[in-house]
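Each structure below appears as structure tokens.
Just so it is clear, none of the values below were taken in a lab; they were calculated from the coordinates. Quick caveat, the model's predicted, so the values are computed rather than measured. Cβ atoms are built from the backbone, for glycine too; each structure is taken alone.
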Structure P
Amino acid sequence: MSSTVQNPLKKRLKKFSIVLFSLYVMIGSALYFFQEKLLFLPTTLEQDYHYQFNHTFEELFLKTDENTIINALHFKVENPKGVILYFHGNAGDLSRWGTIAEYFVEKQHDVLIMDYRTYGKSTGKLSEAALYHDAQYCYDYLLKHYAADQITLYGRSLGTGIASYLASKNHPKQLILETPYYSILDVAKDRFPILPVKQLLKYHFPTYQYLPKATFPITIIHGTADGVVPYASGKKLSELPIENLKFTTVEGAGHNNLIEFEDYHNTIKAVLF
């Protein structure tokens, strides 16, 4: 092949490589700078918004630090079997999640559920450390009204990492995780296999590090058709050296429809006695 043919080919390959590398850098940069917009999908509420639910509740405004107000709902029943501290998923606000929490109120449990910073009426700057701080504040709030062995920690999706952190630092009755992840890094590797996500992520939520520190029963529920948090990521948690961990597989369940499956109801009924 003559040099007159090789040179245009080399130029095209070089140009293609530059374009490909530029795209790689752009995607990586977008993941780094906009990861909060990918991970957190809040909706906001006016401060005078009035919640309406089917069960009795108290609306709380918890000043967790100088610049932060956390909006929370405390559902209460007569003669509760216990109280659930519920950490919700990454989308929406308490107008939606409060309705979901009522499922547990119907199981004769009090429920405290908070909106994360920037969600609903809650204010403050987001960070992983800040989310842990606010969660601990809510747990300490409950300790003023309930014994530790009356408190069940419940995490759903994003909230599983937060609930697991609390489990590593406190001694409640039990921990329940719905559609959890091994870590955010584990999920990110599945989503972006060609990117150096370990170096790019600002949020880690290493659930796998927290669970072995818990000294009480842990229940995990995950669907095999989960398209948001891969079933394999949650299943890896069951392989940790933890004696008091029960993993329930719900065949055919996705990320947001576990409640449509009998295995989910049976598991909840068994642990909320």
Structure Q
Amino acid sequence: MFDYHVHTSFSADSKMPMDTACQTAIEAGVKEIAFTEHMDYFYPNCDLTFEFDYGEYSGMVDLLRGRYGSRLTIRKAVEIGIHPYTYLQSKKFTDTNEFDFIIGSVHIADNLDLHNGDYFKGKSLKEALETYFITINTYVKEYQDFNVLGHLTLIKRYLHYVNSHWEKVDWSLYYEIIEDTFKALIQTSRGIEVNLSGYRYRIDSPLPNLPFIQLYKEAGGEIITVGTDAHSRHFVGKHLEIGYSLLKKAGFEYITSFEQRKPTFHKLTDSI
């Protein structure tokens, strides 16, 4: 199995040593791991600084590659926060440093943070969802320097701010704009991830879940990764089998890995 979304102490919101993540991954049967540390140059009303020193990060990956050899493939990766204010800065960071894999994620919409609830203030459920998906659609078309779109339905984790729950939402209302987003990704040789952080947040849902994955497949999508979005050892490699099962149900025969930002497709049956 491949865990293609893991954060360590190089991310401001994680204290997990990279070595601990490697040991846990091996114990969980993970064959390949991508350390997708946060690089979010614009994150308002937050005391954390979502940036990391590439030299230190790269050096640690190289050290651990030597330590774990053939037991675990370790990819240098980054999770870039997509926002118009930071396009040039983000592209400079990924252009001047070597990465195998880049996730592009929208954490900030309407210039407000989803996580702390600022984004939802003064919005109805419908307004929050519409603005969120339109924002992602716009950003994906404006900024293309990443390999997969991270946690498309991240907003599911925070619907309690508008007194709702993802199971109460008619998600089909947003399929048109989401399908257009998928087509924009597909046309530029990018893909999506199946993010399993919904289980960490106890909403019992991957981000996105099966209907969205099927919609992506029907739109012609092929590039797709699965990641735990782990920030502690308790979630490294956890629930990956759910992600793989969803890919099969959606009709995928392959899962994607990356090296030097180039995709490789592996048969699902060979990757478990």
Structure R
Amino acid sequence: MKTVLITGASSGFGYMTALKCAEKGFRVIATMRNLDKAKVYETESIDEEVKKRIEIWQLDVTDAISLAHFQERLTEIDRVDVLVNNAGFAIGGFVEQVPLEAYRRQFETNFFGVISVTKAVLPVMRKQKSGKILNVSSVSGLIGFPGLSAYVSSKHALEGLSESLRLEVKPFGIDVALIEPGSYQTNIWNSGMELPNAVYNPESPYAEYVKGLWKALNRESHGDPQQVAALMSKLAEKEKIRKLRYPIGAGVRMNLFLKRILPWSWLERMVLKNLLS
């Protein structure tokens, strides 16, 4: 039985991917920071055989003690065939408004957390001479957007890390891929987004800009996150992952195409007109 290890598996893409993989017969290690959230796997709607294939591990990807305990537990299992680096969150707000410490926290989870977990799992994959690492990025890792600079920059960093990592581990039979979702119905864009108090300040010079930004985010069509879970479980089944990048979601490929072919000044006018008009 192949083993899939997923971070941030208490909700959203991580939770749905855990269920999809278990349904396909994988042994799933679903990690989460808060074990109180493990009850999502106890619902009667989940088949009992599927539940038996899912193990819950505690893991805070930003905590050294939690990571050390995680690394110890890895010695207890035979193999890790697929690692899904999904743990992440989003901070909203303009550069001038967001405290520097908030940027550091954003990177601790979305970037350094990925590095920490990957470093723990790589020796296992090298020993077995095979493995797949799926890093959950975002279209925000390819296209900048005002008011989301902390999140965007963390995902841009993840993109660069993954390019280098794929070249480093390919000779060991390990594949690395980037999953780049657009706008989906997950809690990262509603209850999950962290907003500094300054964002709500009506006296802020960005007050009108903020209103336009949130209107634009709410106007976007939010796809079914099951599509992303289906993609990741499909990649988990593959013998080899041929491509590095897997953009997914309504309008994502078109936006990436426009960024490649249009002058920056045109894109700039389009974005600002959409937010400030």
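Figure out for me which of the structures P, Q, R the number 160 belongs to, where volume of the Cα convex hull per residue in Å³ was derived from the coordinates. It must be structure P, since only it matches. With FRET efficiency 1/(1 + (r/R0)^6) of positions 200 and 240 (r between Cβ atoms, R0 = 25 Å, to 0.05) coming out at 1.00, pick the structure among P, Q, R it was computed from. Of the options listed, only Q reproduces it.
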